[in-house]
Structure I
Amino acid sequence: MQNPLLTPFDQAPFSKIKNEHFKPAFLQSIEDARAEIDAITENTDTPTFENTIEALEFAGQQLDRISSVFFNLNSAETNEEIQKIAQEISPLLSEFGNDITLNEALFKRVKAVYDQKDNLDLTVEQHTLLDKKYKSFSRNGANLSEDKKKRLREIDAKLAKLKLTFGENVLAETNKYQLHLTNEADVDGLPEGEKEAAAQLAISKGKKDGWMITLDYPSYIPFMKYAKNRELRKKLSLAFGSKGFHNDELDNQENVLEIAKLRFERANLLGYKTHAHFVLEERMAETPEKVHEFLNELLDKAKPAAEREFMQLEEFAKKIDAIDRLEKWDGSYYSEKLKQELFNLDDEKLKPYFKLENVINGVFKVAEKLFDLQFKEVEDVDRYHNEVKTYKVFDANNNFISLFYADFHPRAGKRGGAWMTSFKSQWKRNGENVRPHISNVCNFTPSTKSKPSLLTFNEVTTLFHEFGHGLHGMLANTTYPSLSGTSVFWDFVELPSQVLENWCYEKEALELFAKHYETGETIPMELVEKIKESATFQEGMQTLRQLSFGLLDMSWHGGDPTQISNVKKHEDEAFKNTNLYPETPETCMSTAFSHIFQGGYSSGYYSYKWAEVLDADAFAYFKEKGIFNKEVATKFKDHVLSQGGTENPMVLYKRFRGAEPKVEALLERAGLL
């Protein structure tokens with residue numbers, strides 16, 4: 001029987017793929033990729049850009065496709081069998097990656113071209129590719145002695161497994177926890193829609209009655225925001241905050257220590273002082289010193305505001321409920337109450353205007369007005385789950401631009417959070433512009449028996465955020481797949497996503513889609529005004545929270561972690577300048593900090609704030625000229641969205657904006673000046 005993953009495919013053939021197809025497909029495509037690499041190294045012609053760099057760029061494409069299908073499923077629709085395959089495959093892929101970067105004959109050819117780079121007639125994009133290929137060897141040990149190369153391979157194989165285990169533990173902890181409530185008083189304060197969702201969840205988990213609360217965001221966040229029962233909020237908050245921190249089989253403390261130490265050892269092997277020095281060489285920020293400077297500058301500006309906001313919140317909680325000491329599990333609850341008092345605005349007032357389908361159509365309309373894109377929902381595209389929606393994207397001249405998958409609700413096999421990914425990159429070859437297949441995955445409140453899926457305003461901005469990443473992928477227009485779409489410096493990648501969130505606050509954009517799901521009435525202007533006013537509500541506290549995560553990340557990766565033996569103690573030290581709430585000894589952030597220990601954000605969490613500076617500065621330009629101004633939108637498309645990683649991001653940004661970004665734009669927008 002033919003393996004559908006080994007038959008050349010354009011669209012991922014989800015319905016034909018069985019779990020048993022994956023491993024043979026990986027093994028075969030690794031062998032095929034090896035043969036393509038051998039063809040490059042055995043070529044007796046003098047190394048050239050075409051026969052070496054370009055040949056290497058397009059080698060192993062089948063393997064890349066299979067990997068993207070498999071690892072996307074492992075995030076969005078996994079099961080024990082897939083997780084087991086991931087554990088078997090990851091070290092093999094890591095080893096194969098090392099076989100390439102530690103292949104002396106191949107490096108010799110790449111270096112021969114690289115050493116000639118000043119005499120070659122190359123485009124800017126080709127120069128970037130050459131630089132990237134050379135660094136992929138030098139930064140992965142090509143210049144090391146044999147024994148050091150061997151150690152590097154061991155570290156990489158180990159890290160691949162540790163990161164997977166870390167993520168599996170977090171997912172298992174999330175899925176394991178269930179708070180089943182049977183007393184109506186325990187769900188007092190929850191809006192009707194949230195109660196109904198919790199009741200539905202209880203039934204789906206096999207309970208005859210009552211309400212089920214879990215650690216999935218659509219269940220956890222509303223409970224923390226609205227439930228009056230303080231003891232239950234505490235119970236849930238401690239469960240959420242202690243994922244991977246229980247000294248049991250799902251404990252992540254050893255994994256955290258081992259990952260940090262192996263990354264440090266790896267950086268030292270390659271001649272870098274720390275993991276952060278290694279990572280930041282390939283970022284706009286360049287050095288750990290610059291990152292610390294950046295984070296501390298924002299900390300100085302935000303901390304006084306955060307302390308004022310916290311005092312205001314404490315006084316408010318004392319006034320209405322005689323709370324003597326504000327704890328972490330009180331934050332969301334009293335913030336929501338205070339926000340309602342100050343702005344008379346809560347999610348329950350807004351949600352009826354944000355029916356999921358309307359918001360999807362809204363983000364499509366924004367993309368149409370800015371970039372002339374048309375989205376057509378199609379039924380003939382194979383999907384990995386029946387909840388996934390599929391669209392074909394066209395430009396104004398009806399040229400096919402991209403395939404777009406959208407997957408919006410929580411499931412047992414899906415990790416939490418929201419992300420954009422791709423099932424196929426964009427590239428140009430042999431006169432053809434091969435178009436990408438892009439996916440957005442989120443975990444939004446599902447519909448209930450009586451109500452459609454109605455989004456909180458936070459979920460609306462999340463949808464726009466991920467769609468901004470999606471546009472970066474869809475509008476890609478580069479020659480080489482490894483420079484296409486979101487393949488950019490990590491601290492630049494959040495610009496397209498974060499800038500798009502700004503449209504959620506603008507009357508002109510909201511009028512396109514924010515219509516009451518029952519009456520069809522457009523969102524009233526006074527609510528729009530309140531959304532804008534409340535946008536900077538507790539911005540100091542929010543900023544402090546983000547900075548604390550960035551500082552925690554740098555504390556693990558910007559120094560020597562070999563002497564750290566106590567994860568919690570180390571974390572407390574990293575947080576000491578950003579703490580507002582009393583410490584909770586039962587909780588630990590690091591053991592579930594998937595962004596830096598499983599995802600790609602190690603030494604990079606600061607980039608969310610960095611990108612906020614870029615996005616505030618970029619959106620100020622749109623505001624100046626009109627938020628749907630075609631000239632500015634076209635510049636953004638031509639110089640940022642379509643260019644991927646073909647040039648240094650600051651060069652691209654300045655081409656769009658005419659100048660470097662200013663931190664003042666962010667401080668002004670956040671009301672922190």
Structure II
Amino acid sequence: MSDEQQTSNVPDDLAARWLGFEQIFSQDGYDGGQPTWPTAMAPSVSEPTPGLVEINGATRPHVVVTAPHATNHERAGAGKVADRGTGGLAALLAEVTGCTALVALGTSGDANYDEEHPLKTRLAELRPTIVIDLHGMRSRPESDVDLGTGTGSVPSGVVAALDASELRVTTNEVFDAMRPTTVTSFAQSLGISAVQVEIGAHLRPPTGDAPELVRLVMALVAAIEQPALTTPSGMAAVPVKIASGLPTAVVHPDMLRGTDGPVPVRVGAGARTTVAWAWSAAADGIPGSARQLSPGQVGMSRRLRAAVGNAPSVTLRVPPIVTLRTLSALVDDMPSADEVQVNPKDVRPGSYLLVQDGVTAWVRAVPRDHVRRGTVRLAYHLRLLTASDGATDNPQVALVAAPPEMVEHTSPTRRAVRASEAVDRTMEGLWRALFRAPEFSARVVQAHAGDDGASIVTLHTAVFDRIGIQSGQQVLVRWGGREVVALAVADHDPPISGSPTPSMKKVQRVNRLWPDLPEGISPHVTVRLSTRLREQLGAPVATVVTVRRRMRPVLVQNLNSLVVPLASLVLAGAALPDPHWPALGLGTALMSVFALARLRIPQPRSRARVDKTWVDQMPGPVEAHGSGAGRGGEKVGG
């Protein structure tokens with residue numbers, strides 16, 4: 001603990017404080033009476049669901065300590081006694097460390113056994129980064145605390161701190177927490193690092209002595225106060241063979257809270273710094289040699305090692321990651337294709353990288369008061385594009401505050417080149433305002449064999465009319481703040497799966513981290529993007545891009561088609577003995593306007609038109625069941 005915490009947060013007598021909190025849960029023989037909280041703590045205590053006590057964390061809300069068996073409860077219809085001391089301990093840890101505590105106080109059922117429980121529902125809404133689930137076990141001579149690691153990621157810092165304490169710590173000897181319905185496994189299924197802590201009776205009231213109680217509390221406080229693994233330094237670089245066109249890193253699962261990746265991270269060695277795509281060692285497709293990485297190691301692809309000069313150790317900076325549960329959009333407040341609606345207390349407005357099951361998309365976070373804490377509303381099109389094979393049962397997304405280097409361009413050194421690009425952007429914006437160029441969002445899939453070396457975008461035939469081009473014309477492909485020019489061609493073999501055939505994997509060395517397309521996705525919402533274009537954009541293999549037509553080539557092509565008729569008109573007028581040049585000029589202008597008018601894409605009507613005459617002829621509420629006379633006395637129908 002820090003000196004400040006020893007002097008301010010930690011009570012003088014931890015054991016007495018623990019026993020004081022435990023009296024709240026021991027009322028009525030641990031049946032869960034009406035709790036009376038200390039005056040100082042009462043403002044931070046809430047009850048989101050009847051029988052579930054939540055103590056809001058002040059300084060470490062991302063760490064949640066749970067006590068599902070703080071009082072007597074039922075499991076499969078049979079009564080079970082409380083794990084005495086766990087409720088008071090959770091409240092004490094919340095007071096001392098500033099973490100969040102969730103305690104079941106008389107709720108129906110068993111949160112560690114039932115598939116659905118208010119404690120699990122609230123845990124999913126909070127989306128913490130670490131969960132410590134407190135339980136009680138009988139005293140064992142060889143163990144003070146037994147850790148259940150479940151089936152997923154465990155908080156390595158918490159486990160290491162407990163192992164380094166004076167406690168006798170064992171792992172998975174009493175209860176491994178691997179049953180899918182445990183709180184630990186449930187949290188891990190959401191991408192949260194979690195561990196179940198079974199505490200011996202000799203370290204809990206009413207049997208534990210005061211020195212033993214203090215020893216346990218001090219060990220848990222030290223474990224919770226471990227620094228977050230967001231900016232580790234001096235990490236050992238481990239070579240990893242991954243077929244990827246971009247710098248790629250593989251890190252310990254604790255490094256990426258709530259997601260398996262990809263997440264953009266800064267990797268540095270001395271004066272060299274680069275941005276790489278980081279994947280969790282637990283992600284599908286990671287080589288077996290990289291799955292056993294420790295928190296002090298980072299697996300590095302060949303391109304990443306070359307970017308940092310093959311340094312033996314590097315620094316790694318992970319951007320802030322916010323994990324949220326997805327909700328459907330409201331029909332009367334539908335977000336646009338690149339918007340996500342969030343609670344203002346969860347995420348600040350701005351641009352974020354959305355990551356879901358290996359698929360990425362750039363989005364703009366828009367605050368809405370109707371969005372609950374811990375959730376996010378996505379447009380239906382965006383939910384479709386970011387889905388993958390396993391996404392149906394895992395409706396969780398991560399919003400990543402990506403580094404600016406990911407989308408910033410390096411300005412050309414030559415002044416003439418910079419001026420030319422500025423003029424091109426200005427004219428493109430002008431032509432787009434006059435003729436319109438609607439954007440179309442699509443999911444990137446692997447290019448056809450032979451196209452990876454060209455600046456080619458392969459689109460479904462139904463897309464060309466939608467964006468106003470023909471096959472063989474140029475388009476602008478945008479990903480975040482970057483935009484590239486490409487040639488659009490019709491797809492002769494629309495994809496039905498994002499997974500290339502085994503023979504093509506051998507030929508093209510397709511990245512093994514490529515997520516498959518979800519079953520049943522329509523091929524018209526996919527785009528085949530060549531490796532060259534993905535490298536220019538800096539985009540990962542599975543992402544969402546926007547495509548729109550490039551106006552200058554389309555405009556030039558149509559102007560070229562006017563050369564012959566306009567030249568003929570001018571020559572014919574010049575051959576006349578007394579040409580009327582104002583009329584010829586007006587005719588030339590009108591021909592140009594009508595010829596270019598077909599390039600303008602009309603804007604659809606935004607609301608329905610009501611035919612008042614038809615409405616006036618509808619039968620009234622009485623006449624509809626009467627003699628058949630309509631309004632005005634006219635007969636309606638035969």
(message) Quick check on the output: -8000 is helix-only ellipticity at 222 nm (-39500 (n - 2.57) for each DSSP H run of 4 or more, over all residues; to 500), derived from one of I, II. Which one produced it?
(response) II
(message) Given 165 as the derived value for volume of the Cα convex hull per residue in Å³, which of the supplied structures I, II does it correspond to?
(response) I
(request) Can you spot which of I, II the value 0.00 was calculated from, given it is FRET efficiency 1/(1 + (r/R0)^6) of positions 100 and 436 (r between Cβ atoms, R0 = 25 Å, to 0.05)? (result) II
(message) When relative contact order in percent (Cα under 8 Å, 6 or more apart) is computed for each of I, II, which one produces 16?
(response) I
(request) Rank structures I, II by mean count of other Cβ atoms within 10 Å over residues 20-27 and report only the one at the top, that is, the highest. (result) II
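Since every read-out is calculated from the coordinates, none of them should be taken as a lab result. Note that the structure is a prediction, hence the values are computed from the model and not measured. Cβ atoms are built from the backbone, for glycine too; each structure is taken alone.
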